[in-house]
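Right after this note come the structures.
Read the figures in this text as sums done on the coordinates, not as results from a lab. As the structure is a computational prediction, the values presented were derived from the model and not from experiment. Cβ atoms are built from the backbone, for glycine too; each structure is taken alone.
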Structure I
Amino acid sequence: MSSVRSLLFALVALLCLSQRAQAYVDLAPTLAKIINDASSISLVEVERFDHDKGIVILKNLRDFKGQSKPGPIKHLVAPFQSTMAVPRQIREWAEPGARAVVFATPGTVLVCIGKGWYQVQSSLDGWWKLGPIRPDLPLGYYGPVSRLCDAVELMLAGKTAIITTMPHGADEGASFDVALNRGNLPGLVTVQRIRANLHMPAVVMAVSANPAFLVGQGSASGEQIPSLIEKLKSPDATIRAEVADDLRGLGPKAAAAVVELRRLLDDPAVLVRMSAAAALLNIAPADARSLDVLARGLAAAEASVRRHAAQAAGCAGAAAAPLAAKLVGLLTDADELTRFAALQAIATLGPDAAVARDAVVKLLDDPAMVSDAADALGRMGPAARPAQKRLAELLKAEPIALRWTAVRAMSQIGGEDAAPAVDFMIGQLTSPSEVDGYNMMLYIGLLGPVARPALPALENVRIKNRPLRLMAMWTIEPEVRFPWISSDPAIAMMREAEFQRFIFEAFLHELGDSLKPASAALARKIIDGTAGDVPTYGYHLMARYPDDAAPILVAGLSDKDFAQRERAVVALGYMGTAAAKAKARVAQALVSAPTEQEQRLIKWCLREIGG
């Protein structure tokens, strides 16, 4: 009976800890939660935008739920800090005729402008004032406003809709997408398709990796390609452009659409031409005509054409790298939105647009562009290291949001010159907010050993997601610390928890080779029996660097100690096909295995590695 009670206690403790470990990314609301919480939902259109005063006047077009108040809707979209400009996403969207979906409660309104959201709060003077930033909301919906309208209608009618969201799950690294502000860079973040209805769970963590809701990655599937090609012939230019963007997301798999997309390079609608060019450069990167269409668009006399061409160049990916110099030229364009579109494209291209570094550094002196310029430098990674000292100056900026922007950029660039960002975070680790605490673990993870001075503060910091802290500490000392080896029994219980696996795989995906030294170190610990109960993702790490781990494990196959031989065989088996080079040595071990038990284990290993 006592063992049963112990097991029940452990299960309850794990459940409670899992709930406590969730943070703002994990607890982002699903579209169902947003709809259910709203007292009214409306489709609105921009009637007027005054950039200097930071105001947007909206008019209601139709109500989906409840009834909106009559008269214009007035949003004050300048941040509370007067030294900061209207957020770039709002400036790009808020031109007369642009549409959005408004989800209103008595005191708060969430506004979906498609691939972005903003929040406003009520005030006594009738103006809705810009509230806290909500980088988590694209995890609930991320896509065209028109498709959101369709989804809202279906869901309110009790039906299921297929929607697109930024992913929250393994390999996709939603935590990093949110913390690094990638939702502001259409064309960079991937999307996934989700079944959405009003009865789905309220938080994205319970949905995104759940096969009951997850349809697949991308805004469309390969099976849809024939119907998408047909839709490219639609008389509606917006539909043609959106479908071209869907095909872009499919990459080379959409080769069957190349002929029809090339036809659209002569489309009368500039948005369609540019969307088709971006799609072609993702599907067939060597398509010279598509590159020429974008180049001519960047040099067009009309500002709107230059702007659409710049946006498409960012979405075109690495194939658009030859256009980087032209994008630099647009950073001083007379049209403000064109300048922002060029900077956004440079940020999206990242290392492929490193030639723009010096021009982007100059924009750190422009209050309207400083945040986006810092993000663009961060996206360039190590190529932007000469800019680190200039970015460090922003750590003393008056708006706290700008200081965090600098930290975000410096963490992605890395190097010893990122030390001021580490010092700043050490000061913030004493009592961080939930959002800042979560994000800092990712920033420190990106910096790795450079963040070593933060270790004492990390030992004592209190954040909801305890495994995230251990992951950050591991990146600082990858050969020493392993997050599942902990004196905290609750951490050990969570080693195979789904959310911890997501965290690890996101780190492995984002950090490149930073964790490479841990592969050989883990193999040595497995052989000598000090690795603890290695979770599945530990073996995934060794499978990523098999040339480092496998030789150490192979050497253990001939050890006199059965326990060491057993550990070596099990580890190679869990590495799967990544350990295929070891097949001959494993087969030799089978021949010399002294017992039937060991022979069975080795045969299992051979099957797993492809023998």
Structure II
Amino acid sequence: MQIIPPAIPMDIELECGDCGYVQPFSIPTPVCPKCGQDWMEARYNYERISRLWPDILRQRPFTMWRYRELLPIRNDNYQITMGEGGTALLRANNLGMMLGTPNLFIKDERQNPTNSFKDRQAALVISMMKEAGVTELVVASTGNVAISYSAYSTHAGIKLWTFLPSLVPPEKMREIAIYGSEVIKVTANYDETKKVAQQFAVHKGIMVDKGIRNVGTRESMKTIAYEVAEQLAIQLGPPQPGFPWRAPDWYIQAVSGGMGPIGFWKGFDELYRMGLVDRIPKLALIQADGCAPMVNAFHKNHAEAEIVSNPKTRVITIATGAPGPAYTYLYHIMREQGGIFEAVPDEETFRALHILAKIEGLSIEPAAAVAFAGLFKLLNKGIIKRNEVIIVNCSGHTFPVEKFLLDDDWLKVVPAGPIETSVQPSPEPAPPPSSEDILGALDQLDARVRRIAIIEDNPEAARLLRRILQTHGEFQIVEAHTGKEGLELIRSTVPDVVLLDLMMPDMDGFAVIDALKQDARLKDLPVIVITAKELTAKDKHRLQGQIQILLQKGSFMDEDLLQGITALLGKDEEESL
């Protein structure tokens, strides 16, 4: 167990979120003695911490516990940690180029010990339970929380009872059981499962995890904000003199109960109070449209969430129809400081999941894909500007049980030896195939290959286009980086489709098109122009009737390109019949 001694004596108070009554901090968190509410906010000595933090932080490792003075645990000897936090902030170069968002960053929470951002919550909450002398705990979960709590409660020696709705995949339930937790499957949705867990805890006299009402739950998520502020300052530089850390313009996350964004917002609110950042970012919170109680209420300007009694989404981890008090809290923040709730259909979510895997090499959970689908939608609506600094929370890694994410033909089989089909020995065993047979089988994998020429002077843009095409495995790609080289390449290879940039050295795309139209052999060659150039009326007139498709760099998705290519190739095949 890693211990980081506090450099500043703990100085915490609890403030009632409803009436503002202040009382001393204690674990477990008491209800407000004045109004009886159980939503308490931890308050710290921000002025003192802001003076002492810079020197202290230089001496600490990059985990969530480096921000120890702003976390509600008194005695560090009860700290339960497995190295959570300190996750990478990845610049999404490929996706950013495709979307035209040069400052798009991904907070890669998959790198936590059990592969989700819930490990931050588990680390702090279980540490607080340990300090309070808790030996048994009940928790309701859609999967990730139960997995995280199971790992950390085992580390702390706390017996955990997990209650899960029946739609949680059995593989996740088995993972929870491996840690030694008790697993109870409830044949109901998540909201009903929470009620059953509460009844069980009362009946057995066991402490139940209060979820977002737990001070530690919200406080743990502040650490994402602290890390982002430090990391952005390193990657982009401080925004202006006097502010050592940097805030993004937008923070995007998929939401269920709302714990993550509340913690993130409070983290930046505290950094702003301490003078470490110059502003607080706006929140873009995304839900599945089959279970969007927050989105529906926000768009109607209602301060209370619209309960969804029958969620209809395959993204089970965020299918919370009754989000509780978090929505009202977030509603007031976003009405006062800006921000948006948005919903996306499951098909856009799973499309986003495939894009992140194929374009950025990130295998993400469906809940994280909801956030990216929301990003795509808000960019297209113009709500988020493409030149703004954007952070997306990649909340967790995908899981092997998500079988529906791939088509039936995702696996191609190449025979490399005799296949035994019977327990009886064959009188004359077939000889193993020759190397020529194996190569022939491999050739069949590209039996329908069509050649595509990429003429693009920006190597990064060319690489992105090549990557988009390669993910589908059906194209033979040739490439050139100047107009003259591209024209010679087209003449020598005669591709099926040309992807052409307009702005290139020595010979621009307009000149390449003119040369193709003057060549009887190439005049009907399909051309897709992909350009960052803002086209004038004269430019558009020059292209009229000369090309098949025009795509603007930074505003097209991979499927737009692939659908266009597929349509052109399909048209060629029809005309050849």
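Suppose Cα Rg over 2.2 N^0.38 Å, for residues 224-263 alone works out to 1.34; of I, II, which structure was it derived from?
Working: I: 1.01; II: 1.34.
Computing Cα Rg over 2.2 N^0.38 Å, for residues 224-263 alone on every structure in I, II gives 1.34 only for II.
Out of I, II, which one gives 30.9 for mean projected area of the Cα convex hull in nm² as computed from the coordinates? Walk me through the numbers before you get to the answer.
Working: I: 30.9; II: 35.0.
So the calculation was done on I.
Output the label of whichever structure in I, II has the greatest value of distance in nm of label points 7 Å out along Cα→Cβ at positions 40 and 160. Don't skip to the end; give the middle numbers.
Details: I: 3.3; II: 2.4.
For this comparison of distance in nm of label points 7 Å out along Cα→Cβ at positions 40 and 160, the top structure is I.
Work out which structure the value -15000 belongs to, where helix-only ellipticity at 222 nm (-39500 (n - 2.57) for each DSSP H run of 4 or more, over all residues; to 500) was derived from one of I, II. Mind dumping the intermediate values first?
Values: I: -15000; II: -12000.
Computing helix-only ellipticity at 222 nm (-39500 (n - 2.57) for each DSSP H run of 4 or more, over all residues; to 500) on every structure in I, II gives -15000 only for I.
Which one of I, II has distance in nm of label points 7 Å out along Cα→Cβ at positions 360 and 376, as calculated from the coordinates, equal to 0.7?
On the way: I: 0.7; II: 1.3.
The read-out was computed on structure I.
Taking mean count of other Cβ atoms within 10 Å over residues 152-159 as the criterion, which structure among I, II has the greatest value? Write out the running numbers ahead of the final one.
On the way: I: 15.5; II: 19.8.
Once mean count of other Cβ atoms within 10 Å over residues 152-159 is tallied for I, II, the winner is II.
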